[in-house]
Structure 1
Amino acid sequence: MNRKSNTPKNQEVNVGRPGKRSAGLKTGKKNEVKRLTKEEQHDLRIRAEEIGKGLTSFSWRELETDGKFDKNKKLDFIKDDTLIVGCDIGSETHYIRAIDIRGRELSRGILAFDNNSEGFKDALNWALLIAAQYGKTQIVLGLEPTGHYWFTLTAWMLLHGVSVVQVNPYAVKQTKELEDNSQDKNDRKDPKLIANLVKDGNYGLPYLPEDTYATLRVLSGLRDQLKEELGRSKNRLHRELTIVFPEYKAAFGKLDGPFTLSLLSKAPIPSDLAALGEAGIRKIWHDRKLRGAGYRRAAEIIHQASNSVGLTDGVDAHKICILHYVADIERLTSEIAEIEAELAAKCREIPNAENILAICGLGEAITAGILAEMGDVDRFDDAKEIQKLSGLGLVACSSGKHKGQTKISHRGRKRLRYWLYQGAMSLVAHNEAFRQLHVYYTTRAENPLKKMQSLIVIACKLLRIIFTILKKGVPFDSERMLKDIVRPEARKAVA
């Protein structure tokens, strides 16, 4: 995409160390500052404006959907006419430095700019002036993704013709001593480390979910936060009841069930429950329109409440706490149900998602979680790329006669790994084909797996199945899946 640059016409151009929101450049000896004449400034601005008009940004759609974007292609993408800008992301202020394809620093200093539109414009103008002075026609911004603070900068730069790539924070940490043989790591040093990693092709392309995938990602994150809050409220309610009504488990059974919550919202302490009587308890449940076998527990609740050994000091304060936590649990439960209904509806908007939902044992909640964390499958050429993204890739440290233990990397999107594991457990419990697969892996004569290892293998198998369904639009075939498993005896027969 081509975008115009708005370089200020009245901005004085200094060839020296830039300060915050400065377009200055530094050349020559240390501390030597050269000021350009008005004619030179005018010519430099004109060249910068021309470069800004010709900028073309490339995202994962242009680079990753036509074959694998491997190391050689990454090196070819950084050409001689490319200005490489390294950016260290901060919550309020970002820092950038610029180098060429040989690693020579062209900025001779650092620019600090704010995380807003004015700061982004200053950074782009600064880079355009450097590109104009050194004959560069394209700009690549490399950044170290820090939390969520890089989202807006990436979207803005792509919109204005600057290609954005990202480097692994672990790689930045490991290479910090290559620059100056020092363990020091700071906002002034990091941008150049990032730029050098980009120069050597050690980068990836950022992915910001779009359309339905963006909605799924946001709602899935909200659902996880609400579930964490729900768990905290349940634990706090358990603590309060243990103090004032230690016998609550024998009385209620399930702490967060509708029968229990409806009672606690009206009678949170044992004396209140005992005062209600069996008829009063049943009336509360009847008014809530509850149905089931819970009515039989009324007599047991009265018995346990009448003989409770819970504390009575400060009981009024405990009563307030219990009412608060009960209200929180009911509110959060209702909100989670609404979010999951919206997730299920959005999940069905993704092409071929219906074939995934048709797999027995794979419900809407798990499918939505996997698709939200995976994102658009078109950017992957192979299921192994998603396996690596999820942290399920196998790694081993071996050297010479030493054979290290093989394990998963645990590096990547932990929520994607979580949902794949949840999917594997659900399939083993409710899908006969996957249950047979789990039994085979754990009982085979050669190299039997532990149950946890088998679930990890099945999670990877599920990932490959989902990838194939989304890519090709084919339905799941359990018989074909079982036939694809090559048994040791079959290998011997072929041999």
Structure 2
Amino acid sequence: MAIEWSSSGLDLHVDWDAGRRGQRLADAIRNAVRDGRLAAGTRMPSTRALAADLGVARGTVTRAYTELSAEGYLRGRQGAPTVVAVLPVLSMPATTTAPAPAGRPEADWRWSMMPGRPDLSLFPRAAWLAATRRALANASAADLNYGDPQGHPALRVALAEYLGRVRGVVTTPDQIVVCGGYSQALGMLATVLRAAGGRSVAFENPSLRRFRQVVIDAGLDTVGVPVDEHGIQVDELAELAGHCAVVVTPAHQFPLGATLHPHRRAALVELARTTGTLVIEDDYDGEFRFDRQPVGALQAMAPDQVVYAGTASKTLAPGLRLSWLVLPQRLVEPVRAARGGDRHNSVIEQLVMAELLTSGVYDQHVRRCRTHYRRRRDRLVDRITELGGELAAAGIAAGLQVVVLLGDRTTEAEVLARAVRRSLLVMGLGATWMDTPERPRPGGIIVGYAAPPEHAFGPALRVLAEVLGGPPADIR
């Protein structure tokens, strides 16, 4: 049988049976490296420790290590531990079928300009480390226990102050629920709505498909409401029957970029009050408005009818899985209960986030990001203007993405096909529509200009220009 071993050294598992004659230890380790079970850089046990664990002579292990080092699978030097070497990437056999582009992980694309992605190289590592030290120094032993399903009180207090000051949200800490990302937050809301007898949720059309799927997975139907240059068409929403909630992006409609007109804000709030429709305000990038002061949260106009949803995914990093809901008081307990067995987010990360908010470091970071992203937006818009033709940039006043409208110069399918050939990941506008159009809809692509790290932005912009049909300009 395969042996699992451990000793006072490093633990390791390789499928190898010391009792089978003819089976070589070197072969077992070589296969583990090839299969990726022993990743490059993995530290190997010492020959003495591994021999003791296996019950074989030390010379057996030494010979295996020597053979694998000669072949390039292991790397070691005098006085340093033996580690798994970095193997060269082998070309795929000609008969191998490459995975479909739509199914390729984002990391497999050479250039990513997906919308909704921040520049992760901007993550404030030093500030986060410093805040972690302060948070842990001030944390009590009780803080490290199972957390409050609603979120740590320190973070909810800090969020209430920040959201009121920066986004105009009207709330108290006991109306805030900390969640693990917007998808989880929306899923909990949909679960509560379904349990209360809701049947369908209205979404802006176009909108992001994966969020509509979250609602569908909770057992609710979805319906689309048209959007124009003034945001969601509230009169069209009023004609729909049976929806228990509507999801809107009033500060910066995704993906077209409109800001909800003041008259429509008032009409939406009035509709919510008279019909009981719950408004879910997705403020996904409310901090990033470039050309004028940020638009305040819709929630302030009707705190009893509007749920405010915010996130740190755009300002810090999506990997933190930190988001928050500001709820009407009547929904706090139902949403807490909807968490089920997923009781809370990491308490330490909540304490660190609270420290960043209360110290003012978070505000400073957002301001730096705003300057950085505005500079990138300007470069992208200038390049689209230089390409000329029927190309046009829309939704440029805020956010982390621009919609490039194509006109009749080329089709969306052609642009996406060229992007695949250049290993450039962008989103097609067509993927955001909810139904078959009654009239032709504009073709376009949604370009996330924040996504590339700083060193890759210029090259990615050059590739984008080529994909859009223009000459490769000298972009630095």
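Quick note: the coordinates plus some simple rules give every number you see, no bench work behind them. Small disclaimer: the values here were computed from a predicted structure and weren't measured. Cβ atoms are built from the backbone, for glycine too; each structure is taken alone.
Out of 1, 2, which structure matches -17000 when helix-only ellipticity at 222 nm (-39500 (n - 2.57) for each DSSP H run of 4 or more, over all residues; to 500) is calculated?
Checking each candidate, the match is 1.
As an exercise: mean projected area of the Cα convex hull in nm², for residues 372-419 alone, calculated from one structure in 1, 2, equals 3.5. Which structure is it?
2
0.7 is what came out when distance in nm of label points 7 Å out along Cα→Cβ at positions 348 and 364 was calculated for one structure; which of 1, 2 is it?
It was calculated from structure 1.
Taking 3.0 as the value of distance in nm of label points 7 Å out along Cα→Cβ at positions 332 and 412 derived from one of the structures shown (1, 2), identify that structure.
Computing distance in nm of label points 7 Å out along Cα→Cβ at positions 332 and 412 on every structure in 1, 2 gives 3.0 only for 1.
Taking relative contact order in percent (Cα under 8 Å, 6 or more apart) for each of 1, 2, which is largest?
That would be structure 2.
If semi-axes √(5λ) of the Cα gyration tensor in Å comes out at 46, 31, 22 when worked out from the coordinates, which of 1, 2 was used?
Computing semi-axes √(5λ) of the Cα gyration tensor in Å on every structure in 1, 2 gives 46, 31, 22 only for 2.
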